[in-house]
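Please treat every number below as a calculation from the coordinates, not as lab data. Quick caveat, the model's predicted, so the values are computed rather than measured. Cβ atoms are built from the backbone, for glycine too; each structure is taken alone.
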Structure P
Amino acid sequence: MVNTELIPIPAFSDNYIWMVRKNGHAIVVDPGQSDPVIAVLDKHELVLDAILLTHHHADHVGGVLALQQRTGAAVYGPATETLPACDHALVEGDTFHLPEVGLSLRVLDIPGHTAGHIAYHGQYAEGKPLVFCGDTLFAAGCGRIFEGTPPQMFNSLGKLRALPLDTLVCCGHEYTLANLRWALEVEPDNAALHRLWESATQLRKEGVPTLPSTIAAEHETNPFFRTSQATVSNSASRYAGKQLNSAVAVFASLREWKNNFK
């Protein structure tokens, strides 16, 4: 019997394709490329049972057809987005079980980055919680708003913010250091941010992923989770050049700031 493993497979320059594997079976999330996944499948002699998609961007779906053709894996994805393949079209509240790898998942609608973006939240490995959140939530950051509005993205992050604190955050990109550089501008006196900067910097020097994060860590370090904190709202108001009187307005200012941050 092999324990369940959660593996971030690097792709492109900074993507992660998440894999869960157990007892010779595997599922993957957001395979923007097929070759890195095939390499892991072949190395460990794994059967790919399912492909989970969070949104339609090419760097998250580009490897789907090649993987499905090679393995016959079932594809799960957002019902309202155009995808290369989708055998199971999902909306918020849907639940499903992937018994071969011991995953039970429920779907959250989290629009903003794209109009139909979804997340998968559930349990693996003796009840450990995790969420595959694509490009909506990152360590110390969040996705750009391409197809939604600031209120939509704020509400989507609120759904993720409400998950159990020990939930592993499995997001789509290695953006942690870039996000932390900006977050330290927002909250220069946040001790948790400085600790995370030191640990993440060391991990990247060693070529090790900084992910997964946890919901607890995001509560401590992610400005987009901390819009009600005076340190964050005051910084966002200074950037906007006016007093911001709502959490959504603070969020929108933070998102614009991060868009323009070099």
Structure Q
Amino acid sequence: MTLLLEYITVFAVIYAVMVAVYFATGFALMAINARYPDRRIQKHRDGLKRQAEEIRSSMKALATSSVLMSAGYFAQTQGWTLFEPLALSWWSFPLMFAVCFVLFDAWFYWGHRLLHVPALYKFHVPHHRSIAPTAWSNDSSTFVDTLIEHFFYFIVWFVLPVPALSVFALRLFDQISGMVGHSGFEYFASKSSRYPSPLICTTFHDLHHSQFHYNYGNFFSFWDRVCGTVHPKYDELVRSMEETGEIPDTEETKVKATG
């Protein structure tokens, strides 16, 4: 009973932090976007009509993600994992953060691809009802969808000697960057977000929502480029934004890419 109460406390704290980050990031992005309406990517769609539904769905998905995170962390604190965590230091924190960062990006890509397999797509399709995503769309997912994409946050504690702060920092970065990536407004298009750089900008994931069959990656475009799933117009779009400072409507790209 004592262990159960300890675990429930850990879960409650992690869930409360994730919910606080969700709303703080969401409201901040809404305020910024309201000041720069010209940065909207899909100019003829407004995803905010789904806002209330997405927030309700997100509360459930964040709970699932928090269960996974808290269970893995609690197991490590009890010594139930394969390795003891490295002592937190100036080198162990960034090293294990970087390792987890790269591994999670690979996990997310292949889990995301799996969710697009017909047998599993029914669990992912509610997320894709947000054709024009907003900041609130990031966590609008089903239980199975969240379980597949975020199971990494459970298993990583068992197989790597990760200092807890490295995983918590990754989860925080993933949450905030994911909400920026779903925000529907582009501020980061530059040379650093197109080939040959592996980094991406908001347009990368926005294209996934508007056209479904491209750009499955999370932090990088690496796996999409290797596997041939990067949108054929993505680099061209980023270059156009970079040179003109204007955001072309991705609906026009859809016609060019599929027509």
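For the reader, a short list of remarks on this structure follows.
- Which of P, Q leads on mean count of other Cβ atoms within 10 Å over residues 21-28, largest value: P
- Of structures P, Q, the largest value of relative contact order in percent (Cα under 8 Å, 6 or more apart) belongs to Q.
- Entry that produces -10500 once helix-only ellipticity at 222 nm (-39500 (n - 2.57) for each DSSP H run of 4 or more, over all residues; to 500) is calculated, selected from P, Q: P
- Computed 0.80 for FRET efficiency 1/(1 + (r/R0)^6) of positions 45 and 141 (r between Cβ atoms, R0 = 25 Å, to 0.05) - originating structure among P, Q: Q
- Looking at distance in nm of label points 7 Å out along Cα→Cβ at positions 117 and 205 for structures P, Q, the greatest value goes to P.
- Top of P, Q by Cα Rg over 2.2 N^0.38 Å, for residues 29-164 alone, largest first: Q
- Among P, Q, which structure scores highest (criterion: mean projected area of the Cα convex hull in nm²): Q
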